Structure 1
Amino acid sequence: ALKQALGQAQSKGDRRTEALVKNNLASLWILASRKYRAATEEPDIYLLEALKVAEELEDKPLESSIRTNLGNLLVGWGNYEDAVWNYKQAVDQADKDGNHELAARCRIGMATAATFHGSTSLAEEYAGGAEANIVKVKDGRDRALLHIKLGDVYSRMMDNAADREQRGTYLAKGGAQYHKSITEARKAGDEPSQAYSIGFLAGLYETEGRYAESLQLSRAALRLAQKHKLFDAVYQWQWLVGRLHNQLGDRDRAIGAYKTAVDNLTSIRSDLAIVYGNENSPTTFRDSVGPIYYELADLLLKKADETEEGPARSALLVEARATVEALKGAELSDYFQDDCANMVNAGAKSIGQMSPTAAIVYIIPLESRLELLIETKSGLKKVTVDVPSRRLMDQALLFRHHVERRTTYFFKGHAEALYAWLIEPIKKILEADEVDTLVFVPDGALRNVPMSGLFDGEKYLLEQYAVGVAPGLSLIESQEATTPNSRFLFSGLAAERHGFPGLPAVVEEAELIAKSFAPTELMDGTFLKDDLENTFLRNDYRYVHIASHGQFSGKAASTFVLTYDGFLTLDDLENLIRPSSYRGAPVELLTLSACQTAAGDDKAALGLAGVAIKAGCRAALATLWFVSDQASALMVDEFYRALAKPGATKAKALQHAQTVLRNDPRFRHPRYWAPYIMIGNWL
């Protein structure tokens, strides 16, 4: 409707209405992900265009509204100083106009920006000014909502408090705002606002350790939220009820509340993705919602510890894993902004059915400990490791940082620590079931780590096991080809293009692959987007190899693979490759031999982990960081020669190729052989 109104205003030459509509559209786009707008529809562009018109027309109220939205956008971008400047311009005008509601919203925005920036004294000053404005707002419903927003600011300020006394002061001020909101909402007969303010007050009581009182309030908030179908509040207050039952020692009721919360969260996840999958949001889906899944898994695993060996204990372990699995699928869908994770075969086979000599190592990092769920042909087992999540992730980041540097071996201490936590505790299980392949389902910073480079003090993990990774157990594509197919497509870019250096060894890479397969080849000037599309339309390929620069970014839209005439996005790859799976001839392996992910960027690593799912292929071979094209050519040659042998698995072929690379004096450092990872179906 707004876009239609914009078109009408533009056709009539009505500049004010055009500016007004652009301001309203931008306010929606600040919340909505890029998926819901065209590439040219950027909120900052629309706001600046609308602002120019408002200034030329000297329409001060419109200008204030636009600057308020600019402030909101800039807070999401982390540009707090410019956000405050725009809010101040709007506040000055709102004060002149006596628009206390707008002035309060702007001062709350200023306080929020100051809080994120760590300037608590300024945040207090702005919050005090906002409260003075709220008192003068005429509408009771507006006052109730503004008190909630101001209470949220004080709640955030608690995290930046210098000491317990200051934290207590902010807690009291936040509670006072929620109490005022409840009073105003009751006077106005506004039950939805009561549902939020009572729930947030219950959250503060939880912080104070007043669990029984908090439980009473949270139940009242939940009833109101359910009555008015406030689904975003329903799951939050059910989650709060679960936490409180746990604090009060009733684990079974806590688990029940958590399960209900997760069910309700699942029903609105696509709506939440609009906010948390949005680049303008200061928080992510994982940070805001992820804890509910891990807290439920934690409770289920603790209950499993108290349950005797048998079906009941096994069911709890499976349920805990499925809970974390649900988060992994949601994360991928939010990253890609589509439901690609749901396109994978939902009926995942057991590890025994897939491979009797492989083990799935499911890594569940919890606040106080690490839980490893190991599935082998003999079943599912749990091992607890006494290492908190933060320490584990710190070591993962340090390992990744140092292992890329070929001139040092500083990485070994971190590689040994990770081996001690992830491998040593499960070695007896692996030996008893004669495991030769480990498939990790990593989490957080571990997604960015080359597992084959873990070190026991004498040997690398590469020397002991073939290694694969998967974004999730249920996200391993188990669909097999229904039609015979051994076609191979090689696409390479050896030339210098688009500011990226040339990769001369790509020519050698193509020649070496031709010794094991008879590939269709698109090289340099023939590696064009249109030619690639036409090639896929004419044939189904079992293997697709792309030897070109690529970058996995924290934003799916910014992830690309270079072609001679441009870039292939993840959506492009999906449009090219996925149709073959619908024809019963899924691509067995997509190889990206010159890609890289940014160290420390969990979201970029998430994109790399999910590339096979997004593209619709059974597996992907990719690199965590860029490797010299000479080393890549040798690795690729050895990999495909091993893969062509009867009975070879992709993971075993990769292990062989990495071993050959490591035995070459030029490439002994793991900087050269470790970054190659097999993602998805390793068979």
Structure 2
Amino acid sequence: MEGWKGGNLAFYASRFTLHVSRLKWFFCAATFCLTLFASIETRAQDIATLLEGGKYHEAAQLLEKSASSTKRVEQLSGIYEKLGDIYYAYTHQYPQALNVYDKIIQLSSKGATAEDLFLGYIKKGDVYCRMGKYEQAIETYQALADQFPPTHFAHKTCLRKVHSIQTALDDLRAQQHIIQTHETAPLAIEAKFHTAELYRSPSQLNRPEKAIEVYEEILQQRKDTKLAAEAQWRIGNLRDKVLNQPALAIEAYQKVVDNYHGVSLFAAEAFFQIGRIHLERGRYDRAVEAFEQLSEKHPDFWKMHAVFYWSGICYEKLRDCRRAIDAFQTFLYAYLPTLDPIYLGAIGKYDQDPARVKTELEAKIRQLKLDFASVEWDRIRELIAASNYVDALPLTRQYIIDVPTGEHAQAARSQLREIELYATIQKLQSIGGVLTPYALFRAGKIYERELNDYEQATATYRQLIETHPQSLWAAEAVYRTGVVYAKHLNNTEKAIESYQTLISDYPSSSQTMMAHFQLGEMYRTLDQYDEAVKAYQTTIAYPKQTQHLAQGYKDSFADQAQFRIGHVHYENQRYDAAFATFQEFITNRPYSPRLAAAYAFLGDISHKRADSKNALNAYDNAMRLLEGSPIQARMMIDEAYELGFQESDPTAVIQHLSELRKRVQVR
């Protein structure tokens, strides 16, 4: 018995010793893990601090150190993702970025997720694009696509990227041909700008540094071109939003302000972006300076509500309470009541409704509004009557601020936009020197598109044409004059005269092609079909200026013109010519948004010929194109109204087409 007891005691003693040993190991392991996690969390905080301070190289070094200290796949993938982003988006060390994304791809054999694999391949392809190695980019995307079935999101995404690159490269070659053919003509400048846009777009060639290089070439070649302000703004925008170079971005935006202030909408946007960059970095005094200049020099800026809101934030941070209240109240009472909620994103309130924004702002405001005497309203009316809008504008805003629910507050709000526009025109009229033609054009455009004062618009355009006939803006003014006469003043004779003047006096301008097209439209309305066809044919002969639409469709004046030729033949009951034209259109323009409409006309003509087989085939092709394509449906309504397509939604368009098809079957 004693032996048994002794044996059991020894047994339990040994088990107890083993249990204590395991507990010690567990606590040691737990302590190590906690220390490791604490170390990782500390490093993450350090990295975030370095990134906020613009110390990207130091952050990359710390991430490399973190990667060497762990073998856990989920941690490595997260580290490599951040490291790749730094090399790609901040330091632009593309070979290092390639190496990092290759490591993410290699982790797939060690248990990394499909999402990590997708990220590695996609970002690797993007890096190749940044390096201008498009063949390697396409191979990378294709390699990922091949790992998934055709219905998978990753497969579709990769094929879209491949298609976008190939399409952009084709477009690039076309633009280079235009540049070589036209050299210093406006068409060459526009082709260079389009080239830069291809490089700029992340969904196309994705080479921001190359885009900047081309934009700078445009500026060196012609600083007075109408695209110059936008080209300079694009440089700032790329350095700001894509390359993460805030100092260089401000420098580029400032050039827009210095060279094009007062006349260019891009100068206004540049002011806004300068203020935003300073604000994000806590330089509130410099930010509010930019916002004040924007408010003063561009009173018609479309995001003026955001200018006042962010000015209030800056003044609040600078402890200037009075100006903060004034700025917040301007936003609250002058803009918020009529603001579409979608524009709240400009103040960082993407998911808030106007009522909530109003409540938040009212919580900031600690001062009662001052009553506004009726005499102040009379003073505003006197200034407007005297056409002194520059002085009337700040008084009108102040009146709305101080008396938001007063007797004349609604009238003031309803007139505010008009006063802003007239004030802008007054400022434009005071601009002299080389920017005078640009200023006159901007004034005419405001009369035409904002104020709907068409007589004054044509008068302003005429002033530009007569006083600055050699300006780059003169041709645009002649064209706009023709449009106003045609579409708003119903003066066909004057419209045709304007377009013919443009063709004869400015044959190398980019508007000349559009003038030929508009002449075709004019002659068509006058039932001068032969003249219309000649004008459309001339339009087609010009170099293409393609507009890329959704779903891979492409539109251009040449596309419209060729379709119109078929349309003209159809209207003139020359059905054989119409049929041949629409067939040629379908063959030559496989990416046209008007394909369904062309098939619809073929179906109708075949039906008139009692050719049921071809009619049904044409209608079936049209039906196929319409399904899931709002663009084709919209064009069917616009271009084939003679066939009864007057519906307002794609479903109704398809239903009407079905009725036309049934008519063929019944016959």
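A short reminder: the numbers here are calculations on the coordinates, not readings from a lab. Because the structure is predicted, anything quoted here is derived from the model rather than measured.
So here's what we get for this one:
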item	result
If log10 I(q)/I(0) by the Debye sum over Cα atoms at q = 0.06, 0.10, 0.11 Å⁻¹ is computed and equals -0.41, -1.05, -1.20, the structure in 1, 2	1
Test item: Cα extents along the principal axes in Å, for residues 328-455 alone calculated as 45, 42, 31, pick one of 1, 2	1
Structure (1, 2) behind the derived value 5 of relative contact order in percent (Cα under 8 Å, 6 or more apart)	2
With helix-only ellipticity at 222 nm (-39500 (n - 2.57) for each DSSP H run of 4 or more, over all residues; to 500) derived as -24000, matching label from 1, 2	2
